[in-house]
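Visitor: Multiple structures follow.
Every number here is computed from the coordinates shown, using simple stated rules; none is lab data. What you see is a predicted model, and the numbers here were worked out from it, not measured in a lab. Cβ atoms are built from the backbone, for glycine too; each structure is taken alone.
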Structure I
Amino acid sequence: MSTDIGIFQKIRLVITLIYLIILLPLLVAGMAILMIVSLGRLQDFLIRWVGHIFGRSTMAVAGVRMDIRYHGTKPEEPAVFLMNHCSTLDLFIITSLHLPRVRFIAKKELQYNPFFWAIAKMTGQIMIDRKDTRKALQQLNEAYKHIRKNRLSIMFAPEGTRSRTGKIMPFKSGAFHTAVDLGYPVVPIYIEGAYELCPGNSLLTRPGTVTIHIHEPVDTSGWDKKNIREYRDEMRRRYLEWNGEIETEKANTV
């Protein structure tokens, strides 16, 4: 992929950053007021509608269009959503999807950004320490009661961190354990084209279109925890296929 960035892309980046610098404090202040007035009852409204506007407007300013495609049944019930993660745009893409009653599994490092920390706290996001697997599982277990009671969905990036190459990295097992523990189906979301517009180690964004493929829910009611690694690896194989890597992966294992 060419790394040449024209002057117009640089100007658009500056405009996008200025937009975010103006928007984020206003967003946090507005959300705080709504949460106080509603006594905390507007969490789902903030995530679904305010998040949607935040993500879509930022993408529009950056010159990125979204094409959302459903492959099969549109998920309506609580689910564990999966997403590949290789672009700086992913945060804006996922918040743009307008998914109902979803909470995001976020790395604790986001707490060092005061705006994202405030938004995460107000909207009930789940912050975990991904470097400490035992602690991360403990944090998830503590969140299960609230998730079940309120029939919330959860969004995972099973790679655990952002891919710097655009390739699908090995999957961690946490999302699949969670699906079995909650009795939720798994809904794979494949983001196509985001890396080409804005790689994971960059802020510079090319204008273009990102295609979001929301696939058929996978029933986990018959899953056995003893075979979690098999379910995890099969799901990763699907992502490798969607990402055009399946032949490369086979060659590397020969």
Structure II
Amino acid sequence: MNKPHLLSFMLILLLVSCKKEVTLVKIEGQRIEINDSFSSNSSIDDFVKPYREKINKDLDSVLCYSVDTYSKSDGDLNTAIGNFVADAVFELSNPVFKSRTGNDIDFVLLNHGGIRSVISKGNITTRTAYEVMPFENSIVVVGLKGQNIKDLLAYLTKAKRAHPISGLKIELDKNHEITESLINNLPIDYNKTYYVATNDYLYNGGDGMTFFQPNESSLSIDYKVRNILIDYFKKVDTINPIKDDRFTQKK
């Protein structure tokens, strides 16, 4: 068969085969362990080196100073590091939200598990922000009222974890019943819409926080929690967060 005829024959086979339904029968794979037996490629290393050095230089740039070491395990209902993160989100998210809507954020609710590292005593760098908040979560401001707020409070009451909050105050009795709950230092009006800043993971029901939906409104402000931390570190010289009375329980 000469080449033109061969090409025509192959084209016909291809067209016929394209019309047939193809069924995947099996996928096979092999686990390849990456260890010291693999030698590095010097040409690749040389190519990557300047980028690696630039990234490390940026990550290790000093932004501010921490007077102590702060961990999410240093409290039962509120922690210094959790308070710091929630307050930073409140402070830097509110101007963005207000410029777009004319409204203020009323309070912030984040999740205890979202904090992935301590803030160590000493210099705080950009790397610190990536270690504390390695996820790509962005802030969403949600309009909630009535039953949603009640469900939110019930969740926090039963959670027995120091989920970071700011602008919200809760006091429990020894039986974990709410004796006081305030928003902006005022009693909660369950007929009012409150604007709650959270992250997109929680907004979509993460950690069982299903009370964010349905809602009165929602707005993603395209501001990552990690970037908020970086921006906050840049604007202050020193951080010294504390545990306070925003979420307490009477003994």
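Visitor: From I, II, which structure was mean projected area of the Cα convex hull in nm², for residues 67-114 alone = 4.1 calculated on?
Guide: Working through the options, I get structure II.
Visitor: If distance in nm of label points 7 Å out along Cα→Cβ at positions 83 and 203 is computed to be 2.8, which of I, II is the source?
Guide: Going label by label, the one that fits is II.
Visitor: So if we calculate FRET efficiency 1/(1 + (r/R0)^6) of positions 123 and 195 (r between Cβ atoms, R0 = 35 Å, to 0.05) for every structure here (I, II), which label has the highest result?
Guide: For this comparison of FRET efficiency 1/(1 + (r/R0)^6) of positions 123 and 195 (r between Cβ atoms, R0 = 35 Å, to 0.05), the top structure is I.
Visitor: When you work out Rg/Rh (Cα atoms, Kirkwood Rh), for residues 99-178 alone for each of the structures I, II, which one comes out largest?
Guide: Sorting by Rg/Rh (Cα atoms, Kirkwood Rh), for residues 99-178 alone in descending order puts II first.
Visitor: A further question follows. Work out which structure the value 1.7 belongs to, where distance in nm of label points 7 Å out along Cα→Cβ at positions 211 and 243 was derived from one of I, II.
Guide: Source structure for this number: I.
Visitor: Determine which structure produced the value -13500 for helix-only ellipticity at 222 nm (-39500 (n - 2.57) for each DSSP H run of 4 or more, over all residues; to 500), calculated from the coordinates; the candidates are I, II.
Guide: I
Visitor: Let me ask something else about it. Just checking, which of I, II has the largest value of percent of Cα pairs over 30 Å apart?
Guide: When percent of Cα pairs over 30 Å apart is computed for each of I, II, structure II gives the biggest number.
Visitor: Okay, moving on. If we compute FRET efficiency 1/(1 + (r/R0)^6) of positions 35 and 91 (r between Cβ atoms, R0 = 30 Å, to 0.05) for structures I, II, which one ends up with the highest value?
Guide: If we compare FRET efficiency 1/(1 + (r/R0)^6) of positions 35 and 91 (r between Cβ atoms, R0 = 30 Å, to 0.05) over I, II, the biggest value is for I.
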